[in-house]
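Given below, in the form of C-alpha cells, are the structures.
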Structure P
C-alpha cells in the first residue's frame, strides 16, 4: 500500500514505553503509519501542525498541558481533526470532558492490545468510539446534577482530611456553608459519608 493511502497517526503520551508499544502495533499494519510522537500537550499541538496526521492518539494526563487542553487547542485551528483520547481512568467525568473538548474516541489503555487498531480505522472512517463500560458510566450518571465549582473545592479540601472549620477558614466561607455544600455533594454522588464521596469522586474523574 502506498504511503499516500496510509492512515497517518500522531501518538502523544508522556511514557516512552507506551509510545513504543503503540508505534509497534501501528507499524505492523499495512494501512497506517506513525508520522510523529509527542510527550506532552504542547509538543502534540506543534506536531499536529507540522505533520497534519489523519488520527491523533492523545494521552489524557500529560505534563505542561494535558490531553483535553491540547485537543481543544488543536480543534480550534483544525476543526476536522480526529483525536482519540487514551487513559487509564474509566471515570465518566473524564470521558465527558474528553468528548466536550472534541475527541472522537476514548480508549482505556488496558484495551489497546485488542482495540487500538480497529479504533484508529473506525475514527478515521468518521465514526466515534465509546467503550461500552464508559458509555454505561455516562448513562448511569447523566441525570445527576454536576458538582458546582464551589462544591468541588469543598470536596477537594475534605479529601485532604480537613475539618469543616478548616475548610471554611481555607475557602473563607462559614462553617455552616461548608456543611451545606457537603450535604449537597453527598446527595449528588449518593455517598454514605465524606470518605465515600471522595472515593466516588476519584472513580468518576472529578480530580
Structure Q
C-alpha cells in the first residue's frame, strides 16, 4: 500500500474491514443502500429486489473491466456502479493496454458470466451469442480492437479474453464486492490494491 495516498489507504482499510465483517453474506445482501435507492428511485425497477440484483450484475461487469485493465497494463481514473441515465456503471478514462484493449472491452460481459459460471463452453454457443452482442459501446470497441491480433476472428479473440480473465475470477469478485459496499467510486490505486 506504499503507493497509495493517506486517504486512499484509509479507503482501502475501511472497505476491507467492511468486507471482513460481511464475509458470510452473499453479494445481494451487502449492496449499499445508496446503489439500490438510485435504481429504485428513478423508476427503473419495480422494487428493491430487482434493483439489488441489477446492482450486483453491474458490479461484476465493472469489476471485470477494471481487473482486465489492471491485467493488461491499462490505467483508468475510477470504477463506479453509479446509475445514470446512460449507464448502470462505468470504468472511467481507460487508457493504455495497446493491442490488448479488446480484453478490457470484453471483460464486462465475461465478468457477468463469471459471476454465475455461465461461460459459453461450446464453440457453437459462442458463435450463436456473439452476433447478438452488438448494442453497446463495449461490443463496438471489442470488434474494432481485435483486428490487430485476430483480424475478424471474434470467437478466437473472445476465447483469448476468457483465458486471461477466468483465472482472475476471485480478483473480479473481490473488486465487485468492494464496489457493492462502498457508496462512492473507487480510484485506480484503490481498485488495484483491492484486486491484488
Structure R
C-alpha cells in the first residue's frame, strides 16, 4: 500500500481520538499499511497515552515485522495491564523466541488476562525450555490460565510436557481436563503399536 509518511503520522495521532471507532479504525488501517508504518508505530509504544500504546502494540502484532520485537518485550512491563496484554499477543503473532523469558515472567502478572495472553504467545512460540514454567502455570487459580498452560504444553508436545498434561487430566475444571485428555488421546493414537 502506497501511503505517505504524513498520513501514517495522522493515523497514529488518531489512535488517541475520543471516538473509539476512529481509534480502532486507525489501528486497522495502520495494520493494513504494514511495513511502512512500523518505524512510526514502534515509538508509539512509548506514548504517554495508554490507549495509543495498546493500539500500537496490536497493530505491530498484525503487521508481523521483527523490528518491533525488542520494544514489545519492553512493553510487557508497561504500567497498564491492557497494554501488557496486547504486547504479549503481538509477540505471539511474531513468534518471537527471544521474548520467551519475558513472557514466562508475565505468567506472574496480577491480571489473569495478561497471563492468558502470555500463554497464548508461548503456545505460538512452543519453546521446550519453557515447559517447567508452563507446568507451574497449571496451578494458577484462574481456570482459563490453566487451560492456556495446557494448550501451550500441548504445542510443545515433548515427553516432559505430556507428563504435565497427564496431571492436568485431573484438574478441577472440566475444560482444562478435556484439553489435557484430548492431547493425551491424540498422543496415544500416534504411538507405534508393539
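No lab work stands behind these numbers, since they all come straight from the coordinates. Please read these numbers as outputs of a predicted model, since none were measured by experiment. Cβ atoms are built from the backbone, for glycine too; each structure is taken alone.
Points to keep in mind about this one:
- Label whose coordinates, when helix-only ellipticity at 222 nm (-39500 (n - 2.57) for each DSSP H run of 4 or more, over all residues; to 500) is calculated, return -19000 (choices P, Q, R): Q
- For relative contact order in percent (Cα under 8 Å, 6 or more apart) computed as 15, the structure of P, Q, R it came from: P
- Structure (P, Q, R) behind the derived value 18.7, 67 of Rg and Dmax of the Cα atoms in Å: R
- Test item: distance in nm of label points 7 Å out along Cα→Cβ at positions 51 and 155 calculated as 4.3, pick one of P, Q, R: Q
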